[in-house]
Every structure is written in C-alpha cells, then in structure tokens.
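Asker: Structures for review follow.
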Structure 1
Amino acid sequence: MQVRQSIHSDHANRLDTEGLRREFLIEHIFAADQYTMTYSHIDRIIVGGIQPLTQAVTIGDEVGKQLGVSYFLERREMGIINIGGPGVITVDGSRYEIGHQEALYIGQGARLLHFESLSVWHPALFYYNSAPAHTAYPNRKITLDEATPQTIGDNVTSNRRTIHKFIVPDVLPTCQLTMGLTQLAEGNLWNTMPCHTHDRRMEVYFYFNMDPETAVFHMMGQPQETRHLVVRNQQAVISPSWSIHAGVGTKNYTFIWGMVGENQVFDDMEHLRVSELR
C-alpha cells in the first residue's frame, strides 16, 4: 500500500514537476494477478486497481492490519467500475458478473472479496475507490443503462462529453462515496472546463482509453496559481478540495471520477470563469 500525505496549497505551490507527480499522480494502477492500493490522507480515500489475469485475486484480512482494523471494509465502503473484459466479483459468497463499463457498490462490513476474469484474452480491469463509512448499505451492481447520464459541453469549445453517474444518491444510497464515468465525444479534448473547485469534497480522476502516444495535461492548483501534470493511459490524479481539476488531451479519452467528503450534492461547487484563471 502506498501512502500519500495531505499537502497544503502553499506547499504545493513550491513543488517542481517531480514533486507534483510524487504527491498527486498515481502512475501504476494495474498489475497482473494483483491488487494495488494507494491510501491518501486527503479524506482517507483509497484508490487502486485489480487485474485478475491468469488467476483470481482475493482481498482478505491482510489489508485490515495496515488500516488498524480486522479487515479491509470493516469500516469502509467501496465502488468498482470495470474498464476491461467481463469478470466476476464474489462478495462473501454472493456472485456478481460485472461487464465492461459496469459498476459494483460494496457496502461496509463485506469481508472476503474475490475477483476473476472470464477470459484470459480479454481480462477484467477493476478500478476502485474506497472511503470510510458509518453505515452498511446493500451491495448493488449498476449497469451503464442504470447510470444517470448527462451530456454537457459543446463541440465549438471542444468539451462535449457525457457524464454517467453510477454511484450517486439518485441511483443508490452510500455513506459518502460517489463515482461516475465521463466520455468525451470524438474530436473533443477538454474535460471540466470551465472548471470549478468544491471545498467540501476531494476528487480523484482516473484517465483511460488513451493511445500510447497520447497524453492529458491535467490542470490542478489554486485558480490563480495553476499547475499541470502530464498524465498517460490508466493513471490517476488526486485532487484536494482547494484545487481545480480539469484537463485537455491530445485526443479524446475517458475518465472515472470519484469523490468523498462532507456531502454528495453533485452541483455543490464553486464555478470559475476562464478569465479568472492564472
């Protein structure tokens, strides 16, 4: 488990490129036949990936020791979105078939998590976020059709995109975790621009569906002191509540967003005009 400490905005302003990448970029999400975990002290979110390739992958009690509890989800909830081939997730004996761009919410108290792919030639890629939880809500699979869609932006400003809200209050109850998937239309490059901040929630962006020679320039930092990270395929960025979070790619792409914090109100944000940015 990697651990990332909280970074004050004043500290972030003094970091060079290497320092920004070390503190905010998660470069390696998937590893064959393993799970990865990055623990951020920012709202205590855990981010990672699970790639069952030639064998199943199990998350058991061993993770609990690193969290000071008996098992991983003893005091946590978890959201998973599959960006690979069809797979199966077994939660305490209950089996869920999770296809491409389908999600599974796992409530607090689930103990034994078992992940497998249905084909070694097209393995599942389970990307997940986990947040502290105070109540156990039911596990639930969410298909792409069940996710609440919202198409926004315009081709003229190169930000036409569709937001699929998988884990939000309109779809199912959770303690604090919200997750969704945003797809940019062909020929569009900008996400979340005009941008915003939300002081009451932090966010993690996970970028994928990118060719090897493409990149996303992820914008971060305070609105009047912006910075950027060059992000490649299947990498994630931790965004503190004081930071903007937007990006422009060399080609269209897809990203998964996950938020934890004080509330789950999707529109609770401080909008910024492009003219305000520096």
Structure 2
Amino acid sequence: MSEIDTSQFRIENEPYYKPVGNEVEQFAAAYDVRMPVMLKGPTGCGKSRFVEYMAWKLQRPLITVACNEDMTASDLIGRFLLDINGTKWQDGPLTIAARIGAICYLDEVVEARQDTTVVIHPLTDHRRQLPLEKKGEVVNAHPDFQVVISYNPGYQSMMKDLKQSTKQRFGAMSFDYPQAATEAEIVSHEAGIDLKTAERLVQVAERSRNLKGHGLDEGMSTRLLVYAGQLISQDIPAPAACQMALVEPLTDDPDMRDTLQAAVQTFFPEITDSSKVA
C-alpha cells in the first residue's frame, strides 16, 4: 500500500475556541489513554470547532465524517472499485484514520444506521482493530488513533438513539451554549462585530432557547448568531439580518415567527426603519 499523505488532514492554523470549563484538559487526558470520546450537546454549540481545536492542539490529523441515514459500512471502511486495470480496493475515512493515527470524528453519528455504526465497535475497545472482511485484512489501529463521535441527545427520536453497546465504549462530555458573556465574546470575534451588538444577539437567542419544547425543537444556536453578526458586519440592517439568520431557519410556524420577531424588536428597539443599519 502506498504511503498516505497526512498533511491534507492536518489543521495548520489554530482554530478559534474559547474554553468554557475544563473540557480541554479532560479531552487531552482522554487522548493520552486513547479513550474514545462522545460529545453531547445541542446543534451549533461548538462541538465540531472543539474537535478541530483539539486536533490542532494535539498536533494530530483530523478526518471528519458527516453521518447521514444513507451512509453504509462501506462508506466508512472502504470498498472495491473498478478502474482501467481491474478491481482496486479504496480505503474509507475510518480505515485511513486507523492506519495513519488520525482522530476520526463522526459528526451526528445517530443519523447513520445502527448497522453502520457497529463497525466502530472493535476499534473502540481493547482490540483497537478494524476487520476488512471484503478484503480479508485486519487493520491494527495506529497507536495515535482515536474515535470521537458527536450527537444531540435532545433532538433525535428513540429510533435514532445510540445503542448501549455503542455508548458504553466511550467516555462522554456534555456541551451546551456558553454563558452569555462568553457567547457574546465568541460572536463578536467570529462575526467581526462590536461586543454590544453581539450581546444583543445573545439576548435574542436566550429568549428563543426558553421556547424549546414550547413550540421550538431547538433554540438559536451560537452558529446562527455568528451568521446574523456576519450579515450585520456587511451593513445588513439588524432586523433583516436577524430575520434571515435567526428567525426563518428556526421555524415555519407564523405565530412562532411573530414571537421571535418580537424578541428581535425588544433587543434592537432603536431600529424603526428597516433601511437603517444597527
């Protein structure tokens, strides 16, 4: 097998991540013993950015897989493909990560079928092996290899929950939206807007999060706040930016949209003319 170029999987520049607790130290300790890690938390709260930051900090390659319901085991581990010279085996992302000692990040793992996710089981216990049955090979994971998965435990149905046989192979870390002051700093930095405007966006988001389970499946994520801030930084009026980035993506219900729009108006009260910029 030809040598794999790991440079394509390395994060060269430090991702912006603001710790909210001791999550950096905990993850580093888990990596030291190669413990598989499960990140739990709402959509857009920083789980993926955290993994990128830790891969950079630990100086490890990172291979990310966005899981979906159509993903098969072959999509993860690899398959035989036909080319001009006949049949050729091509490794999947999980196999590549195991060979080169990368962190393999399975994002929103519950979106994948359960018969697909079970292929990670032998990699996440004492064996640290990946059987490639179609190829007749057993890949012994590189000493630096680690599996990280993420999901939102409050969003999926019971039909999409993880099996206990999968959960109990991982150490788990719970994530949530940062405290208001920290979240405002993040939004200000990422969106390139002043702190005062970022604080107002966070206040709007907090109103929406109080509506979770009362008309909304999820409140406004930190990611959406950054989107709104980026629009504002491009001279889009704050109400229009909030409508596009915060209100419309969250709900199609007219009454709930009105409720969210009222929250926007509450925290941007000086905006009376939508042609003016906040």
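Each value in this text was obtained by applying a stated rule to the coordinates, not by laboratory testing. Computed from a predicted structure; not experimentally measured. Cβ atoms are built from the backbone, for glycine too; each structure is taken alone.
Asker: Once distance in nm of label points 7 Å out along Cα→Cβ at positions 84 and 260 is calculated for all of 1, 2, which comes out largest?
Answerer: With respect to distance in nm of label points 7 Å out along Cα→Cβ at positions 84 and 260, the highest-scoring structure among 1, 2 is 2.
Asker: Upon calculation of log10 I(q)/I(0) by the Debye sum over Cα atoms at q = 0.10 Å⁻¹, for residues 148-243 alone from the atomic coordinates, which of the structures 1, 2 produces -0.36? The partial results should precede the final answer.
Answerer: Details: 1: -0.30; 2: -0.36.
Matching structure: 2.
Asker: Assign the value -1500, calculated as helix-only ellipticity at 222 nm (-39500 (n - 2.57) for each DSSP H run of 4 or more, over all residues; to 500), to the correct structure from 1, 2. If you can, show how the numbers build up before the last one.
Answerer: Values: 1: -1500; 2: -10500.
Only structure 1 yields this read-out.
Asker: Computing mean count of other Cβ atoms within 10 Å over residues 76-83 gives 25.1 for which of 1, 2?
Answerer: Only one of 1, 2 returns 25.1 for mean count of other Cβ atoms within 10 Å over residues 76-83, namely 1.
Asker: I have 29, 21, 18 for semi-axes √(5λ) of the Cα gyration tensor in Å, calculated from one of the structures 1, 2. Which structure is it? Don't skip to the end; give the middle numbers.
Answerer: On the way: 1: 29, 21, 18; 2: 40, 20, 18.
The structure behind it is 1.
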